[in-house]
Structures are given as C-alpha cells and as structure tokens.
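What follows is a set of structures to go through.
What follows is calculated from the coordinates using simple rules that are stated; it is not laboratory data. In this text the structure is predicted, and so the values were computed from the model without any measurement. Cβ atoms are built from the backbone, for glycine too; each structure is taken alone.
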Structure 1
C-alpha cells in the first residue's frame, strides 16, 4: 500500500500530503482478513489544517478536520484526540494539531481490529492488539474511552453481523451493558440508530446484530417491540422453532441468504411483532396478531424515521403474510382480492418483494419446513400476470358505451380478471 491514492501521472505535478499519511481502520482490517478492500481512509500525522488546504485538499469535516484528496477524492483526517463533554454521541471536544501521535489517534477508536494503521512501506502499526484479536476472533474495545460514545454499541453489533464468527469479548460486553444501564443508549438520535441498523441488516449474518443488542440490553431500549418476542411461544406444529424471537431471526437470516434488499429484511424483522401482545387465552395461535404487527411496525417507522419504502413493505407483509401462506387453496376471486389488498396491480415490483419476504418467513421455520416446497409464490405470480393482462381501460370504455355506472364497470373489470386468473391457474395445474 505504497504512496497516497490519487497520485498524478505523466506531466501532472504530484499532490504532496503534508506530514505522514497512514491507511487506517477498515482497510487494514479487511486486508489482513483476506477480504476485498473497497475504500481507504487515511490519517495524517504532523500537519495542520492550513497545510492541507495549501496542498490542495478540500475541507469537508464539520465536527473534526477531514479533507478530500484533490484528485482521488479519498478522505484524509488529521490525527486527533477526543474528550467527552456531554451525554450522547455528539458530546465530544476534538483536539487536532501536529503534536497528536498516530498511537493517540488509534487509541480513540472503538475496537482493536479497527485501531491498526499501515504506513507507505506496508508496515502494520498495531499498538492495541488488533492482529491478535483478528486471529482469536474477538471484538474487543480499545480502552476505557469506549463507554463515552453510545454509537459504539451499535457498531459492535454491526461488526458481529459482518464478521459472524467473531465474538464480543466479555469485558467489552460488560462495558456495553453498563452503558445501557446508565442511559447512554437513550441519547442516540433516530437517524443514527436507523443508519447503523440498516447497515447491519445488510450484512451476511444480520441475526448476530440483534443477538448482541439483546445480550447487552440495548435491544430492549431501541426496539422493545422486537425484544418482546423472546419467550413468546409459537404453535409447535407450524413452528418447530417454538420461540417467536428465534423465528424472526431465522426469517431475517433466510432473507440475507437470498441476498434480499433492505426493505425485505426490514419487513422480515417486523412481520410478527404483534405476537408479543397476543391474548394468553388465544395462545399459541396468536389470533389477530397481523393487525397488531402493522400498528407496532408503523410506530417503529415513525420513531426511527424509517424510509418510506421499508415502512410500506413492512406494513403489507405484516398484514398479508398469513394470507399469502394460505393462498395455495384460494380460488381466483380470493387471489384477486389478495392482490388488490397488496396493491399488486399498481405495484407489481413491490409485490415481488412481498413474496420474497413471505418465502423467507416459510424458510425461517424449524424442523422440515425449510425443505418443503413453496408453490404459493409461483401461483400468485401467475395470478398477477393474468390479472395484468386484462385491458381494464378497454373494458371500462365498452361499459361506458353501454351506459354502465362506476360500480358496474368495476364489477366487469374484476370479473374479467377473475376469469383470466382462473384460466392461468388451470394452465399451471395442467
């Protein structure tokens, strides 16, 4: 990893980085793990902000001095230290000047595996044992300053989702529990919580994020509706995994295995929230949990400012996943009503995401369920294709010419769609 990125070629004068530049953080970690490195962040030691500007770098950091390389666009941050001044993740005073050493800069980082640097000759600078923890598969905090930033709880959980075989070190877990108990998590703003959750959901082992958050007590503070699912029984015949919390994590993991997009993964996490509020007299069938799930998911979406596409898909999946599962026995009229409730005729691409979430729900059951076929998806796709093949505009025009009113036109279009669906089902069965 020699030289700074974006070095000029040919006759272009090179861009000289003031001071000494080191690659830091994730790029070093991923290279040592044998993973592909996409972006490199740099720390500059022994330089001032004015020197960076004079060299052509562009300042972009609002809270601390970060600069963009004039050619490559790579981020260069001046080495800095931080001092806690108030609650929450914004309550810091940043100190950056040429006297700050690389070791001091690395000491303020969250985990040892993220507190390594590499110089221009490729040498690893590792004052806090990051290489050891990579070998031993530990997520270990760098120092006592870890407790000063509650975002680090979310970051540790997210790294557990990315590096699924890594475990949170017992001492780090204890610090996280103390931070939760002292209310630091409550100071997190909604946007930052969602940002970290969304990134963790898109990792290869998203269930690990929620396991870590639950283990330290943060899940109960951030997503109490999800935390409440543990210990809630499932009907054993349909759900051999028995526990609702375990089921949701299996569903989420099935979505990750299928490389599902964020909206699908969020819908999987939200789909069964209402089971935690079931009337004990109705257990374990959880009658009516769908409507409760829709309501709870909407509350979370508002609280965390979840993007509209994620929130809307979660609402549809929560309301209709049971009907999708049972649609194998539906006739054409019932299938059309289901498609209409899902707004599939207007938004067929979103309906495909609904089916992805429902398939993950099927695969997220225990026992032999994941090995059983799921013909519902193909049947509903065929029904939707048939319904969309009906020229509703032409039928409406013909009905108007006959003098039919609005309700009559609607019935005519629905009847044509039902017949098209019935024919499609017959072809599929034959």
Structure 2
C-alpha cells in the first residue's frame, strides 16, 4: 500500500524469498505451498501456522518444506499435531538436513503472532476471518512484507492497520485487489476515475429475494467458479464478500467509497478494472485460479512463470457484465454504510456476519437472515464513539457483534 494509491516494493531479483505461511492447511495456504513446491529456487518456507484441525497435513507440509517452526492456534490440537509430526519425521530419519529434524512446535494465538514476526521476507496471512488481525499487526510491526489474503484483518482494523503499514508493505492477495494493484501501474493515481470490482454473483445470481428463503447450506457452498473455504464461499453467495472487498479497496488504495463500483461478471475471468480519466479502462483477465494472485503476492512485483494455466484464446468465449441487484443482495450497500460510519462499525459488520454464517451452516437460521441480522446489529451499534479505535476497541466490538448475533438467532 503506497501513498500514491499503488502497491510498490523494492525487488531483489534472483534472491530466493523466505515466506512464512499462516493458514497453511487451508485453501490459500495449500495453493501457496504448491507454488513454493514448483519453484524451490524462488521460495523457501521457514515456518507454518494453522488452526490445528488437520494435523496430518500440517505434519506432511512441515516435513516436505523443512519448516523450522510450526504453530497451531488451538492449544487442544497440540497432542494430535505432536503425534503426526513424530509419525511423519520417523519416516524421514537418516540425515542432518532441516527436513529430517522435527520443527519447534508452538501453540495458541500468540504463537501464530510469533510466526508472523518470524525472520523472513514475506508473511502470507491466509488465516480465515477476524482471527487474522493480531497476526497482521505482528507482521507489520516486525517490518515484514505482508501478502494479505486475510481481508478481514484490514477491514476490522482499519486505521489501526493502515497506520502501521509502510508504503508497499501490504501486498493484496485477493484476486480483485491484486488486479487493481496491477492495473494501477498503467497510470498515476491522479489519473484514476474509479475502481470497478467484479463479482461472480454467486450461485444465486438472478434469484429474487423471495426465492432465497429456501436456500440450503449445500446450495450456498456450491460456488459456480471458485473453490474456497466455507466462510468465504457463503460470503460470496450473500455478496458480503464483495462488501468486504469494497471496504478493503478503500483502505488499500485510498480512493473514496463513491469511486469504487461493483459489477456482476458471472464468468469470473475479468477480476476487476481501473477506469482512467481519459475513458480508458484497464482490465486483468485470467482463469479463476487463486494461484495467480497468491504467486504475485509472494513475489511482488515480479511474476512467477507457470503459476497457473492461462486463458485459451483458440476457443470462442463470451464475457458478460450486469448491474448488482441491491434489493436481493443488500450486503454491498450495507458494507458501504459501515465504512461511512467508520470506527468499529466495519468490525461489527464482519463479526456479526461470521456469527450468522455459522448459524446458517448449522441450520439454525435462513439464508436471507444472515444479512438481515447484520443490518439490524449495525443499526443497534449506531455511530461509533471514536473514528480511531485501538485493538481492544476493535476486539470488543467484534465480540459484542458476535454475541448479539447469537442472541438474535436463537
């Protein structure tokens, strides 16, 4: 993130980068490790962090990449992770290389933050949800380049995060914001008219609001173009994810909310656009494969050859664009309202939504009630008392919003 609205880094061509991966067993983390696996001369992985729910995979990752340290956010997962590490490394005995020695095992939220400040070139924050905030702050305070896939930490942290970040220190990994960062290189920030974020529209594009009441969790988790974790997938179905991305673009690039638009693009080939003052619109087009923005986040501003297959230009294809239906999907307008309120309102928006998504997946509330409940809680929160909240203010607002959502959804 730079003062002129562009992401800028000083490259070190030819030097391998040490990349610490937070959320290594999730969708972002496993794809990042795929990139590192195929580019051993460009990336090393000195440390990994995960929730702890998939100990076998975490142990295999640690052994394959020779991680010196592993952190699990859930202390209760330590025995299972220890057992998996012991089993995995018992099969790789017989050498003195790092991959033959079990890593240091750390546990708890502070352990993930410790790895976020680990000596390295890049920290990839792929933690899901608001839980990634402390790690984002720790990486920035330690002076690490932050490849940010955990948009929630920026959104709920707001000025708390942006005030810590030096120009170029945050590199966006969301496909839309990675695209904006690339397109902004085509001109000066003063020449930009507006940013346009594209949305697939999710699995219920074109559905009237009345029909959404019967949506099941299985339907909401069947995204038409992207493969993601359950929270992000449901957020994409409600378009809360796009609302979060509007706030993220505002914070990352410094453009006013009135200069950030959303357009529905079902094919998910154009990942966003920048319109310049002369009428020219710069787009970035590629298949819906997160390995492209992940690789760029790890190597920025350089590209990683073969990160993912490109488009097939030998076959006929059509790309379509259509306006967002704010009546059926009011989440984007609600996110704009939270951003305008500022302070802890974005934290309330995100926290209430995460609690409501959990309720929906558990079968306790309907699909439309997710955003309806978030809207009520934003209204109850009202105008924040401070526009510059501290960490404890943000965490308190997040906790209040989650608790209130649970009360309303009983």
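If we compute FRET efficiency 1/(1 + (r/R0)^6) of positions 217 and 393 (r between Cβ atoms, R0 = 30 Å, to 0.05) for structures 1, 2, which one ends up with the highest value?
2
Can you spot which of 1, 2 the value -12500 was calculated from, given it is helix-only ellipticity at 222 nm (-39500 (n - 2.57) for each DSSP H run of 4 or more, over all residues; to 500)?
Going label by label, the one that fits is 2.
Can you say which of 1, 2 returns 16 when relative contact order in percent (Cα under 8 Å, 6 or more apart) is computed?
2
1, 2: which one has distance in nm of label points 7 Å out along Cα→Cβ at positions 49 and 129, as calculated, at 1.7?
2
Rank structures 1, 2 by volume of the Cα convex hull per residue in Å³ and report only the one at the top, that is, the highest.
1
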